[in-house]
1. Given a value of 70, 45, 32 for Cα extents along the principal axes in Å, calculated from one of I, II, which structure does it belong to?
2. To which of I, II does the computed value 1.2 (distance in nm of label points 7 Å out along Cα→Cβ at positions 101 and 197) belong?
3. Using the calculated result -10000 for helix-only ellipticity at 222 nm (-39500 (n - 2.57) for each DSSP H run of 4 or more, over all residues; to 500), pick out the matching structure from I, II.
4. Matching task: 1.7 is the computed value of distance in nm of label points 7 Å out along Cα→Cβ at positions 181 and 213. Pick the structure from I, II.
5. Consider the structures I, II: one of them gives 23.8 for mean count of other Cβ atoms within 10 Å over residues 5-12 as calculated from the coordinates. Say which.
6. Could you figure out which one of I, II the value 28, 16, 10 for semi-axes √(5λ) of the Cα gyration tensor in Å, for residues 93-172 alone was computed from?
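Values quoted throughout were computed directly from the atomic coordinates according to the rules given, and no laboratory measurement underlies them. Just so it is clear, the structure is predicted and the values come from calculations on it, not from any experiment. Cβ atoms are built from the backbone, for glycine too; each structure is taken alone.
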Structure I
Amino acid sequence: MSKPIPVAIAYDFDGTLSPGNMQEYDFIPRLKMASRDFWNEVDAYAREHDADQILAYMGLMLKKAKQNEVPVRKEDFHAFGGSIELFEGVVGWFDRINAYGRDKGVKVSHYIVSSGLREMIQGTVISGCFDAIFASGFMYDHHGVASWPALAVNYTTKTQYLFRINKGSLDIHDNTRINKRLTENERDVPFPNMVFIGDGETDIPCMRLVKDLGGHAIAVYAPGKRGAKSKANSLLNDGRATLIAPANYVAGSRMDESVKAIIDKVAASEALGVLAMKGV
């Protein structure tokens with residue numbers, strides 16, 4: 001029996017699998033703040049300290065939580081994640097795509113590459129669907145309380161995780177394999193077999209990288225959200241995305257048909273390559 005063809009799908013989270021920023025569902029309301037006020041304060045905090053935007057929001061989360069006596073243990077972030085809404089069809093999407101891939105001789109793996117919080121994503125109902133969750137996260141003190149950023153994933157550092165997927169170096173502590181020179185045949189998932197799905201400007205480096213190396217980038221947009229489709233079309237017209245699709249993951253949707261077509265293409269390319277090697 002031949003080895004399954006690897007296909008990796010990497011997803012942004014906020015605006016891609018979920019309609020809003022994950023902090024806005026439960027955490028920010030617990031601070032008794034409006035979401036807009038929190039993010040405006042993040043901007044000011046970043047400017048004041050000449051800080052990375054992601055580190056600024058993580059630092060402000062801890063600062064505001066302490067001021068408002070909001071618990072920030074790992075289990076608390078998991079609980080906050082349980083309230084996150086998902087786009088239609090996301091629940092059930094992964095099993096359906098995996099099954100389609102198996103029918104085509106393809107093994108599909110799924111990854112999160114997000115500037116959001118891994119602890120919140122780990123609290124969602126879909127957390128077990130991912131081979132790895134690459135997202136920002138906290139360190140915890142001896143009381144189990146979040147005390148310091150452990151990892152901050154911004155729009156440019158996102159791209160390193162695509163190389164980790166490509167090389168099969170999923171442990172963020174592993175700097176040996178990720179820096180090792182590997183032939184294409186030694187890599188776990190070739191870039192032409194990779195899909196990146198994202199919704200905005202912070203996803204552009206990942207989209208461009210995957211697309212330029214032969215893979216596919218899908219720009220999603222929230223159905224009915226003013227200006228969302230236009231923004232996705234700009235990503236397409238600027239050559240950042242391969243195609244656009246509404247953030248609707250139900251069977252028969254444009255997203256469903258698009259990803260299945262990519263799986264078909266990868267399987268067909270593999271079959272042609274095998275025939276070429278046989279001299280047929």
Structure II
Amino acid sequence: MNEPSITIRASSWAGLFDCAYRWEGIHLLKMKNTVGLRAALGTAIHAGSAVFDQARISGDTVTVNDAAGVLVDKLRDPENEYDPNKDDLTKPEAESIGITLLSKYCLEVSPNYNFVAVEMETKPMDIDCGGGIIVQLTGTMDRARIKKSTNGIGIADLKSGSSAVQKGAAVTKGHAAQVGTYELLFEHTTGEPITSEAEIIGLNTKGKAVIATGFISNAKKVMTGDQDNPGLIEFAADMFRSGRFYPNPKSLLCSEKYCPRWKTCHFKGD
């Protein structure tokens with residue numbers, strides 16, 4: 001196969017199927033997208049939880065306090081850029097919410113899993129879009145774990161946010177493309193099949209500190225399709241081949257808060 005035309009991080013792939021126009025702006029046109037403090041809090045929570053879970057796998061000793069220290073350091077890191085005006089949240093409030101959620105995760109959630117990898121590095125995977133266009137997916141399974149159970153190997157993906165948990169369960173809608181991509185990359189990297197359904201571990205960062213789970217079946221099939229239905233990869237190939245990245249004005253991320261193209265986008269309808 002020829003050299004890749006475009007190289008993108010696998011963790012960004014799901015956003016292509018939410019609003020491709022926004023995705024193109026951020027990942028191909030390199031338009032700056034400054035997040036709010038709540039998104040920065042999510043990054044910090046994941047940093048602390050990853051250190052804790054990796055220690056469980058390797059047999060090292062990392063306490064909840066150690067993990068909380070990683071969270072606070074990440075949140076205070078000058079390179080962790082965010083716009084404080086995008087959320088009704090102060091840094092002390094963010095630290096308090098984060099430490100509460102992280103402690104709950106480390107003590108009550110993580111011990112229930114047999115994780116065998118955290119944010120695993122993947123082997124680059126090429127997608128031939130036709131017309132000489134080859135897209136290469138690279139990077140790690142950001143925020144995801146590989147879990148092992150009686151049903152075999154599966155993906156457990158941590159998702160945090162103000163509405164990550166609703167009605168007592170983790171929100172799974174919209175996450176099939178991400179975990180389906182991770183399933184493909186795991187099989188491509190290791191040669192082992194995914195046999196267990198994917199799981200979303202949701203951490204609510206607004207209101208009561210709640211952590212809940214939800215399951216996604218056949219996530220890989222969403223990406224690959226079958227003999228009767230095309231998968232998302234086929235639709236993505238059409239976009240890369242044609243150079244047309246379609247807008248979605250009904251996206252939950254269609255706002256100035258989340259999209260660097262919002263001010264100049266004439267598809268948003270106002």
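1. Going label by label, the one that fits is I.
2. I
3. Working through the options, I get structure II.
4. I
5. Derived from I, not from the others.
6. Considering all the candidates, the number was obtained from I.
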